[in-house]
Structure 1
Amino acid sequence: MSVVLEARELRKNYRGGDGGTIEVLRGLSLAVSTGEFVAVTGESGSGKSTLLHLLGALDHPTGGEVLLDGVSYAGLDATGLAALRNRKLGFVFQFHHLLRDFTALENVAMPLLIAGQSPAEARERAGTLLAQVGLAERRSHLPAQLSGGEQQRAAVARALATGPALLLADEPSGNLDERNAEQLHRLFSGLAREFRTAVVVVTHNRALAGGADRVLHLSEGLLAPAADFGAEVVRS
């Protein structure tokens, strides 16, 4: 498998209320390959969302760099970063953020229309993706007509619409009841292999993390194997 994502010696500092420096990430390194599902766990406030924002080109590191398909984010201007996010990155958050006045099919097709695909091609691709996440019969429903789990599965389909090299998810099942969460966990466990993408999920949920190829724990600004999962060390 080829390496898709590389984070090299990532550092992220913030200025505290007292004027001092808060060091959130301290030289963290990570590599994720095509078809690999990596889960990142950690206590609240450990920097998991900060890490995800850096990997997703939503924020800039204080030091170090992130590369996607061998291209460093540091070499891209605002336009280049926006293009990278649109074409090579998919995002799934705790809340689905579906457009409420559009059907599930229209929501999934939206990134493709923005990327310049024809409406017919976008609708065909969106329909295929919805079927793959178990929503073929719900394609014409508005978000309010879908259950919480169905909304999140539609959000996953939307994130996969452009065939991203990397899918990032931040607590994707955190807002779901147990039954819907279990369905979403089963979906995530096969995403990386089925769609030949790299997947990084930040989660507190042990069931979701347990389906990953590797489980890493973020503590004191560094990644290390989650001891009770037997994951491989990823540390600078």
Structure 2
Amino acid sequence: MVSEGQLRELLQDERLNKTEQVLLILGVELDIPKSVSKIREIGRANGLPEIEQRNISTLLKSAQGAAIHVPQGWLLTAKGRKLLISKVPDLSGHGTPVASIAVELRRHLGKITDPNTLAFLDEAIRCYESKPPLYRAAIVLSWVGAMSVLYNHVIHHRLAEFNTEAGRRDPKWKVAKTIDGFSRMKEHDFLDTIETLGVIGKNVKQELQNNCLHLRNSCGHPNSFQVGEHRTAAHLETLIQNIFGRF
């Protein structure tokens, strides 16, 4: 969103207050979280020595959702980008929709307590952000993370109902007691089952089956299929909106 060349000029702009100057620093490589020490370093290097005297964390916490704190540091949110663009309209051409996907995924990392799910999602984000990006790996790992979220939800809230419905569908079904028990059922069938229970809606199920699962299968097996940034971003956005953001 902001190049370092722009940053040097904009940090001297009287239209920006102290908090907005810090937000502007987060706009440099905006999909990479920044620690307080890194924010200070960037500020000093770009003509803002007084940043050493500021309480960065307090400024960002009081920024009303313009920034979020994730385990790796601070990130600018969509609200923060809009705020900066309203103050400096020239920035409007420098943001990319897909860059915000990684930010949103990192926001959900802090809400996930299951270590396996957390590991899958963290690896998916790092694949998406890597240089060069590993889009196929990001798609596969994010799908595994999303399924892990659904498995955990069923285990903790709907297990008895799930086993009853699974047994109705398949008389040979062996009652699942842990997440590992779900591995005996195809993911497509698992989604059918939890849709029947009302865990997800019909439209969500169809989107997950017909697009996300299909794409994951295409990326998870040796073939000549190619996938790019925008297709990957759309896949991740679907999982954010329908799974990571809901369960």
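Laboratory data are not the source of any read-out in this text; all were calculated from the coordinates shown. As the structure is a prediction and not an experimental result, all values here were calculated from the model. Cβ atoms are built from the backbone, for glycine too; each structure is taken alone.
Figure out for me which of the structures 1, 2 the number 0.85 belongs to, where FRET efficiency 1/(1 + (r/R0)^6) of positions 175 and 223 (r between Cβ atoms, R0 = 35 Å, to 0.05) was derived from the coordinates. The correct label is 1. Set 1, 2, criterion distance in nm of label points 7 Å out along Cα→Cβ at positions 7 and 199: the highest-scoring structure is 2.
Any idea which of 1, 2 comes out highest on FRET efficiency 1/(1 + (r/R0)^6) of positions 87 and 167 (r between Cβ atoms, R0 = 25 Å, to 0.05)? When FRET efficiency 1/(1 + (r/R0)^6) of positions 87 and 167 (r between Cβ atoms, R0 = 25 Å, to 0.05) is computed for each of 1, 2, structure 1 gives the biggest number. For which of the structures 1, 2 does the calculation of helix-only ellipticity at 222 nm (-39500 (n - 2.57) for each DSSP H run of 4 or more, over all residues; to 500) return -10000? For helix-only ellipticity at 222 nm (-39500 (n - 2.57) for each DSSP H run of 4 or more, over all residues; to 500), the value -10000 is produced by structure 1. Taking 0.97 as the value of Rg/Rh (Cα atoms, Kirkwood Rh), for residues 135-206 alone derived from one of the structures shown (1, 2), identify that structure. It traces back to 2. Which structure, out of 1, 2, was Kirkwood radius over Cα pairs in Å derived from, given a value of 20.0? Computed on structure 2. Once Rg/Rh (Cα atoms, Kirkwood Rh), for residues 111-158 alone is computed for every structure in 1, 2, the highest value turns out to be that of 2.
Thinking of 1, 2, which structure, once distance in nm of label points 7 Å out along Cα→Cβ at positions 71 and 151 is computed, gives back 3.3? The read-out was computed on structure 1. Largest in relative contact order in percent (Cα under 8 Å, 6 or more apart) among the labelled structures 1, 2 is structure 1.
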